[in-house]
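Heads up, there are several structures right after this.
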Structure P
């Protein structure tokens, strides 16, 4: 047998690269906090998410138990990431794969699973878990009806939390040299928080284990009351539940904090913009909760937050301005002024302007023809004043002869000018004061004007 690979460092398959993900310090978003906040970067797994860990573990457990045999089919209900982890295992080990997903998942996730040769079945998000069309029940039917099929059942599979007890927990303990004081992660199946939390508590029972739960999920309410509350829909994918998975061990969870879609998804965008950390919405939610936790910490504390997946699966959603705006979630601070003009429904109006030496009648004609409320007055390339619709009409009615006067004799102060690359919240702050509009400058030239109504339309997403 050839010994050409002797001494060469390599992995036998892609599955051997799962785990051992790095810790990265959050600097910009945590700059004013009393203690460090480190991110466990699960995007470094080969499938781009923390679920690679349990995909491999659950298949190996099924093989060991004898339920999954050669030629069999791996079945799972998933929001996408567990499916991808399982699809990788299926491809390497030669199994078929069939996955059932809620229809709110991004198209990127569906296409990824199909790229690995998996079958994908979409179910309505809004139906109850016991409904025949829920993705839980569709998966159960496939596993029952198809010979050799095995439902991985991540929500109730003990191999799920065990994978984190054996890998994620020990990695964090070793990477922090036992200095970790708080561990924050999103909650869905509960495997990550339960397995990792159990290991960390074993090593130091004082470590605080904090769950992040989207508003609309029932997990926070259940932790605090022991009662199953009423769930409602939310936009963050892959976390939260409307039932209690048995994979969740609430005894190792010290507390659960809720996060809104708005806070979690905008934090996701902030991580990309300020930390160059490109993740999905559940990671943004976990990071937002971790920063809230860190606010109450001391200087000797060390907060670690697990960021579960890459943002590449959400390019059509959280990382898309139009989707965020259409869902009334867009934070103006995460959008540049120039982006407002480049969307599918550009909000920057055509800029009608006049020269300081022109007569007032020229301004009146523009106001009447184009139904504008403000006209910037220029002298050369500089903005020197503003004509308000009301002032122009008032002057013309009071003295018709004024229509021949040069504009600079009756103009008011110039409107504020903002650069196209400035955050849009600069505009909202200016408009919230006494400014009726602002001018937009691009590459040194004033090219547009934004009014209060324009910004309200953009933020609200009205057509």
Structure Q
């Protein structure tokens, strides 16, 4: 049984039965049948469907945002922005897929040769709880526009979000089986991946989950895309605008209660400005008031589950025992309504060998690493086994771009926080996964890039 539990007050919102084998078989059969007809639907008609999806999302924005906030704890304003972003990505692919999927002529010794982009079939998406709408739609919009059908295995703590997404597609009029939510446990994912009617899989989640799904996909010779953890470097150089950098630090680290793969996590600060940066950063954190995420006055939401909060706190305690210095927070708070809150926290003087230096802290905790200069900042940034995103803060834009080019990550922003944008490819390297989402690169991950040569 899946339970939907409000992390703010721990109230059970609903219970949902886990599917049995016959229900999984029915969903796979329906999606497979739909794939044969959906790929034949003209691209302009598929675009019309996606525009209707965007319209339904906006019509239901208030309801969808409230479901997200009550089910995983995100601030209501953040949830509303997430719904809008989902609508935007649908419209983006509706507008641009004609050019993304157009045949590309290539010169060869043939009379005519070109590349065609054709759907693979049915794609399984294994998605996380932290951005329960956006993570799904950034997969679904390009995959469905390309002519594939989608099966969603959502995180077990957001069953209402999973069903709400399916309802959006139904309300928009998409044919049965083009998009379906599977109410299955993690232990049932292997059966779906191994089924010959599933042609590829994408996962956004933890490193262990990624390794498991990648192994299953490899054993079955199926395409996979993985977007995994991140320990993004936030590099503050000696010439940075500290007020701008602090504002970016607060937004990037504490958005979604710090539960974001592309949040800044390692604050790598040149020593000459470190004291000033840390002092201003701590002062800004004091304004992050905790409370009911449905209220507009709340600035820091609860974490999604109490066990996640406890895990982060243990990581903090271990780091402090290893010599890290608590600047602000770093202690459990007593809240009358919830046991999922964790305060905005900063650990200073984090060094190699400490847990916060080596591991991802998936919660509202910033790790400050002091370095002597730009060269050491870049070395520290690239010492992580993760490589999702990063940012560089400097008044010299050319200098920032030069540093950004050398940061080992899938994306690096200069004087701006890392974010996903439908117009830009998104994904990581090293332990942060492989493959890309969004832009035309994301659409081409789940198509057959087919050479046609006419003699």
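Identify the structure, out of P, Q, from whose coordinates percent of Cα pairs over 36 Å apart was calculated to give 29. The read-out comes from structure Q. Starting from the value -10000: which structure in P, Q was helix-only ellipticity at 222 nm (-39500 (n - 2.57) for each DSSP H run of 4 or more, over all residues; to 500) calculated from? Computed on structure P. When Cα Rg over 2.2 N^0.38 Å, for residues 148-411 alone is computed for each of P, Q, the one that comes out at 1.12 is Q. Out of P, Q, which structure matches 13 when relative contact order in percent (Cα under 8 Å, 6 or more apart) is calculated? Of the structures listed, the value fits P.
Work out the source of 53 here, i.e. which of P, Q gives that when percent of Cα pairs over 21 Å apart, for residues 292-427 alone is computed. Only structure Q yields this read-out.
Computing FRET efficiency 1/(1 + (r/R0)^6) of positions 4 and 220 (r between Cβ atoms, R0 = 30 Å, to 0.05) across structures P, Q gives 0.00 for structure P.
Which of P, Q yields 2.3 for distance in nm of label points 7 Å out along Cα→Cβ at positions 68 and 284, as computed? Label of the originating structure: Q.
A value of 27.8 was derived for mean count of other Cβ atoms within 10 Å over residues 52-59; which structure in P, Q was it taken from? Comparing all candidates, it corresponds to P.
Taken together, the values in this text are just the output of simple stated rules run on the coordinates, not laboratory data. A quick note: this is a predicted structure, and the numbers were derived from the prediction, not measured. Cβ atoms are built from the backbone, for glycine too; each structure is taken alone.
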